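Next come the structures, one after another.
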Structure I
Amino acid sequence: MAHYRLFAGLLAIALAAGCKAQPAQNLEMNRRIEVLVRGQFNVPQNYNVSIGERHASEFPGYDKVTITFTRGSRSTPLEFLLSKDGKTLAQLLTFDLTKDPGAGIDLTGRPVRGNPQAKVTVVSFDDLECPYCSRMHESLFPSTLERYKDKVRFIYKDDPLTEIHPWAMHAAVDANCLAVQSHDAYWAFVDYLHGHGQDVSGTDRDPAKAAATLDRLTREQGATSKLDTAELNTCITKQDETQVRASQQEAASLGIDGTPALFINGERISGWVPEQQIWIVIDRALRAAGEEPPATPSAPAAAPAGSAGK
C-alpha cells in the first residue's frame, strides 16, 4: 500500500532571524527544527520526529545533525546541516554513482517466476494482505509476464506492514514454508491470496481466524503440490519469522515505507501503477541490457458506425 513518503532535496530553512546559538539538546531549538521539518517535508502526524546530537561536519560554519522519522517499528534517519549560530538548517544530498540502489537486494533462495536467466529482474517488496499489492500483482500476472515471456524474471520479497495488516506476517511465513519445497506452490499460494484477501480477513476480521484460514490454505496447497506433509506442518506450526523480518529490515534500509515497491533492474516504482507504466520501465531496462522490447500492443480499431452487434 502506498503510504507517506518524505521528500528529500536541497533544502535551506531560516530557523529564526536573530535567534541566539543554542545547545544541541536545547528543547526550544529542537522544537523549532521539528516544526519546520514537519511543515517542509509534509510529515504525517503519526510519525515521530527526533533530533540527534550535533557533530562536526566538513562544511565550515555547520554541524551535522541526524533527524530520525519513526512510525511503529520503522525508522528513517536523514542527515542535515545546522549552522553553528542556530539560524539555518540545510540538507545536501550526495549520491554514490558506483552503487545500483537495487543491486544489493538479497535474492538468495527466492522463488523466481519467468526466465531465471533473464537480463531484466523485477523485484517486488510485497505484503500479502495489502490491497494495492494485489492490484500490482494483477498488473504483473498474467499480462506483464505474457508480454515479456522469457525476457524478464519476477521475484517477490516480504515486507508485511504489520501495524495495519494483522495477518500479513503469518501469510508471509506460510508462503515461505511452501517455497522451501516448491516454488510453483509458493506462486500458486501468492496468486490465491492476492485474489482472495477478503476471504482470509473474514467478515469479523478476527486475526486468529485469519491465521487458521491461512494454515488451512497452505496445507491444501501442499497437498495439491504433493509436498512432504510432515515437513510442511512442522514449518507452519513453528511460524519462524526470522526470514521475513530480515526482508523487512532490508526494505527499511532501501528507504521503503510502503508497499508495493518495485525495483526493475534497480529503477524504483513506489506504489501501484498501471501496467503500461511498468512496461515503460521494463522496456527501458531491456534496451539498456541490449535487448529490444516487444512491440507495443496497438489499440483496437474503432468499429464502423452502425456495426454494433444485435
Structure II
Amino acid sequence: MENAILMLRPLRYVMTVAELKNFTRAAEMLHVSQPALSQQIRQLERELGGALFDRSGRVVTLTEFGRAYIEHARQALDHLEAGRRALHEVRSLSRGLLRVAYTPTFAEYLIGPALRRFQDAYPAIAIEAKELPHDEIESGLDGDALDVGIGFTDVRSSEIEAEPLFAEHMALLVGSSHLLARQRRHTVTREQWQEIPLALLSRDFVVRRFADAYFRANELRPPVMLQANAVGIVLKLVKEGRLATVMPSAVLREHRGIVSVPVDPPLPQRTVALLQRRRGSRTLAATAFAKVLADVVESEGLAVRGR
C-alpha cells in the first residue's frame, strides 16, 4: 500500500501544477515545500524522458509532451479513486456512497419509496440523488460521475447497460373537475384531441419528446397552451384548471384530484430501466440499490416487466 501511495504522489503533483499553473501555489495546496514538489516532478520527467512543463514564462504551462501524458494520468487517478470507493464499502456496506440519478417523472412515484427503503436497509451509505435529463444521466454514467440511473431502455450510448424494470403506461391526465373527467366512459377521439388545451413539459424532457412523437405519428396538433420545466407545476395546473397533460399514469398514485382519460389512438408504453455502465466494476452500494429498486417495483404493484 505504501508503494502505491508513493506512485500516486507525483501524479497528483503534476495534476495540481497543471491546474494552478504555478509551482508555489501548487506546493501550498499540497502542503509540501516547493523544492520537494519540483524535485518529484523533475524525477518523473527524467523517468518519462521529456519535460512535462514549460517553465520559461510567468505562467507554467504544459508542453505537448505534458498534454499527452496528463490525460492518461487523469484517467489513472479516476480509476484509483473508484477503487478507493469500492474499498470503503467492503465491510458489509458499513461505509460508502451511492450516486444515483433519475428522470423527473420518477420523482412523482418511484424514487421516494426506493430511496427510503435503501436508507432503511443501509443507513450508513451516503446518497447523492439527482434529477437529470436522460442524456445527462447517460453522460454521467459514461464519465463515472454516477453509479446508477433510472431511465428508459432506449439508451444512445453502447457503453450503458439498460436492465428493464417495468412497462410505464403513458396517459392523458386531467383534473377531476375537467369536462373530460366527467365523460371518462367515452374515449377521446382523434377529432377531440385537436381541441384539448394542453400543459406539457418543455422539450428537453423525455416525456415531452415521447408526447411529440405520438402527435406526429398520428398527425395530431392539440393546442399547447403552457410549457414548464417542472413536473410539479404542470400537475398543479392540470389539477386546478382546464388544461390536460400527457404523463405516466403512475403519477396518479401520488396526486389526488387528477384522473386518466382513455384516448384513441391509444398512447403506447415505454420500458423503464435501471441504467449502469456496461464495463468497469460496480460498487456494492449500486448492486444493493438495484435489488432494492426491483423489490419496490414488485411491492408497489407497478406494471409487468417489459422487454
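Bear in mind that the values in this text are calculations on the coordinates, not laboratory data. Bear in mind the structure is a predicted one, so any value in this text is a computation, not a measurement. Cβ atoms are built from the backbone, for glycine too; each structure is taken alone.
Between I, II, which one scores greatest on mean count of other Cβ atoms within 10 Å over residues 129-136? Once mean count of other Cβ atoms within 10 Å over residues 129-136 is worked out for each structure, I has the highest. Please state which of the structures I, II yields 23.7 when mean projected area of the Cα convex hull in nm² is computed from it. So the calculation was done on I. Which one of I, II has FRET efficiency 1/(1 + (r/R0)^6) of positions 65 and 105 (r between Cβ atoms, R0 = 30 Å, to 0.05), as calculated from the coordinates, equal to 0.50? The read-out comes from structure I.
The value -11500 for helix-only ellipticity at 222 nm (-39500 (n - 2.57) for each DSSP H run of 4 or more, over all residues; to 500) was derived from one model only; which of I, II is it? Label of the source structure: I.
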